[in-house]
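Below are structures written as structure tokens.
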Structure 1
Amino acid sequence: MTKKLSILKYVFVSIAVVIGICLSVFSFPIPFTTSNFNGFINSIPLGLDVAGGYSAVYNIELEDSSNSLAEEIDYSISFIKDVLNSQGYSDAVVTKQGDSQIRLLVSNNNDPKTLISTLGSAGDIYIKSSETTNTSTSDIVGEDIARVYSTRLQTSETEFSWGVMIEFTDSSTTGKSGAEKYEDLTSTVASSGNTIYIYMDDELYQSVGGITSAQTSGTLFLSGGGISSQQTANQFALRVLVGTLETKLSQDPNSVIEIPSTITPNFLMFACVAIAILCVLFVVLLVIKFRDFGWISLLSLLIYAILVVFFMQAVPIVLLTLGGFIAIAVGIALLFFSHTILFKNIANEYANGKKIHLSIKSGYKKSVLTIVDINVVAIIASFVMWFLGDSFTISFGLILSISSLIGLFTTLLVTKAFMKWYLPINSSNAKKLGLKRGENVNEI
């Protein structure tokens, strides 16, 4: 590799880093569309303690069930938590209140007011071959449904539509499965009327026409009508899923309360400034000790920061709480220690008489296991906190695992590449790297 090529590579990476920083920080309209790009940082979901949220209470009534109300409430809470988590409400907290109520806490992400009203409007679903509110004539009911989820399917050569996929059960202990009932239903309407009707309680929600043959796939895709986006598809899926429970939810009047964030704006600013100072301190210490290696670490740090911010907004279950801010600080500290170990081993190899390029190669090999060990321990600890903790420790664990994985990638691959590119620029001037030969040591 020539010196000119090395410089061009650094210039190209620097331009890419500047673009990455702009994409992380700034919001702007997307050309030739009506959409806006919000920037990675602005797209990171915030937890209750950072952004505030809402609280709502629901009354629960027991429908036909052989279980007690207490057992059904416990099952309903667990079921609702799983459904909300699958729809991106990873911060939602559902708890029992009194003997016949549950309380929902949710942060200001994904339109919490709509979620609160949707949960309270959940009802029983009925799929029929005739347009009538008589539920006893229903061909398919909630217990015949196995899964309901929002999805996006191709509706023509150039168009895709959001909708809801209903998967029917493939077995039953009391008779025909949901899939068999749906096949019978579509076989019936194919020869008379060609339309099935979907009711939520006593309200006709949607009709599906154009059925000309029996459907054997065991699935029904709904789109159009009240389902026009991912949000409306999620709302309908939530109403159907909660309606399949043996309990009936109704929102308690005047129970919706806005919850302010527990972290003040001043503290939030302090946390951001503290993280920025930590980054600056990281680079300054390495520049003082290792000169040009310190500047290489700056470029690696910027790439690390861009990747961490990107994945924090890209991974659906990430939620930034106070624990997340602490995890970011810990991740930066781990990156600093990893680079320090790497540069220190290179310095030791040079001090023992090796040339610069051999010192880098040998120092890197001696650093790999130690750097991997440090970050793997952090990842294991973060997974334990993620699975066993509350919202604070879940946020800490998940963000720390992301930070540690990206830190490993940055130190062992990105920084290694940058050092390799550096050698054609300087492979003989040790002072520019803060390297010193040991006393009475000759070059090998």
Structure 2
Amino acid sequence: MSEQDPFIIDDPENLIFRLNRRTLSDPSILDEERRKVFDRSWIYCGHASEIPNVGDFETRNVCGRPVIFCRDEDNKVRVFLNSCAHRGAQVCRERFGNARRFYCFYHGWTYGCDGRLKTVPAEDSYPPNFNKERLSLREPPRVEGYRDFWFISFDSEIMTLDEYLGDAKDYIDLVVEQSPSGRMEIVEGTQEYDIKANWKLLVENSFDDYHLVSTHKTWLDYMKDSGVQIRAPKGQGLLLPTHGVGKNLGNGCAVIDNINFRGRPVAKWISIYGESAKEEIEQIRQELVERLGEERAARVADTNRNLVIFPNLVINDGSSVTIRAFWPLAADKMKVTAWALGPVEETKNARARRLDSFLTFYGPGGFATPDDVEALESVQLGLQTWKELEWSEMTRGIDKEGEQLNTDELHLRTFWRQWNKLMTQAA
């Protein structure tokens, strides 16, 4: 884009922030995004609990590359590009499993779960300088983890993951502290679905509480009918205003941080799970208080958060803990993958409540997701007018000096500023 045709107009002094709708519609933008945004950021690859044992693996697509997320013979988490050094075929074609060797079916080259090339059929037919050591499976330039969340980057000079996550680490900690041992696990089963909309619209939607009342009225009515208070009781001492806040966490990461009213399985004023669940919920809360103290336990149990790790990872810690990653298939289409996360110590009944929340709210057939999908696809249809209606307004809350509400747009502007920075800076 030229200076006369920018992605955003960002003028806080004059209370102006506008987004050029071309960024959500023009197919030519996507190729740039893949190179400038995805290839220059830390991208979520998987959770360590998915591969608990030596030889366990998951195959998936990250940044347009097929990868193997696995655990090697030294019990170390590894990530390899799923491509044989010989002719490029995938060396692992199963979605998940356990294997000490990865076998390329094309010509029979075999690799260990440490990525090293082990066997080559008729190796003596190669010249004397043939060296198996240099033909190991290739790894992404950077692979790092935080609290069992593992990320990769194709930018060898990117800042460390610890620096990149910044204040987002505090919110990941709140998720992990639900477990007495600090060990969370992905619950077996994966949700996958496509949305006919630009991937960045789901970023916005994932922490936009401004749409809650108008878009999710059916769910709100259901919660009221179930006896759940939509406004949290006063005087809970949670260090949050009752309306919830939006925060910039650095490097494009942002969050909305709310007093809970979403049916959280451990919130002390929630009645949606019935009388039979009360005793266990009280026991869970007591353990949190004993381990973390009253104040921290209240933050873990009685607040919920929608956390965006730039560019395309969302951790929704509300009625359940949902990990959601999404990838652009086209300028107007994305693929979404979602997993449920819970404490390893969770009882059968507590896990059932968690999965019920995961499915009934965030699931593709739940209360929230179908509403959101319809809204985003409606937006994408409306954006076909982007050549005539160039700009979207994004100034809600921009004139506030203090705290931003969860219904303001600070967190949306945070994402777009980082996106714009990467898209406009020199290679």
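Every read-out reported here was derived from the displayed coordinates using simple, explicitly stated rules and does not represent laboratory data. Please read all numbers here as calculations on a predicted model, not as lab measurements. Cβ atoms are built from the backbone, for glycine too; each structure is taken alone.
Summary table
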{"quantity": "Structure with the greatest value (metric mean count of other Cβ atoms within 10 Å over residues 38-45, set 1, 2)", "calculated": "2"}
{"quantity": "Computed 0.65 for FRET efficiency 1/(1 + (r/R0)^6) of positions 62 and 318 (r between Cβ atoms, R0 = 41 Å, to 0.05) - originating structure among 1, 2", "calculated": "1"}
{"quantity": "For distance in nm of label points 7 Å out along Cα→Cβ at positions 286 and 414 computed as 1.0, the structure of 1, 2 it came from", "calculated": "1"}
{"quantity": "Label whose coordinates, when FRET efficiency 1/(1 + (r/R0)^6) of positions 54 and 190 (r between Cβ atoms, R0 = 41 Å, to 0.05) is calculated, return 0.95 (choices 1, 2)", "calculated": "2"}
{"quantity": "Comparison of 1, 2 by distance in nm of label points 7 Å out along Cα→Cβ at positions 30 and 334 - largest value held by", "calculated": "1"}
{"quantity": "If helix-only ellipticity at 222 nm (-39500 (n - 2.57) for each DSSP H run of 4 or more, over all residues; to 500) is computed and equals -17000, the structure in 1, 2", "calculated": "1"}
{"quantity": "Test item: Cα extents along the principal axes in Å calculated as 97, 52, 44, pick one of 1, 2", "calculated": "1"}
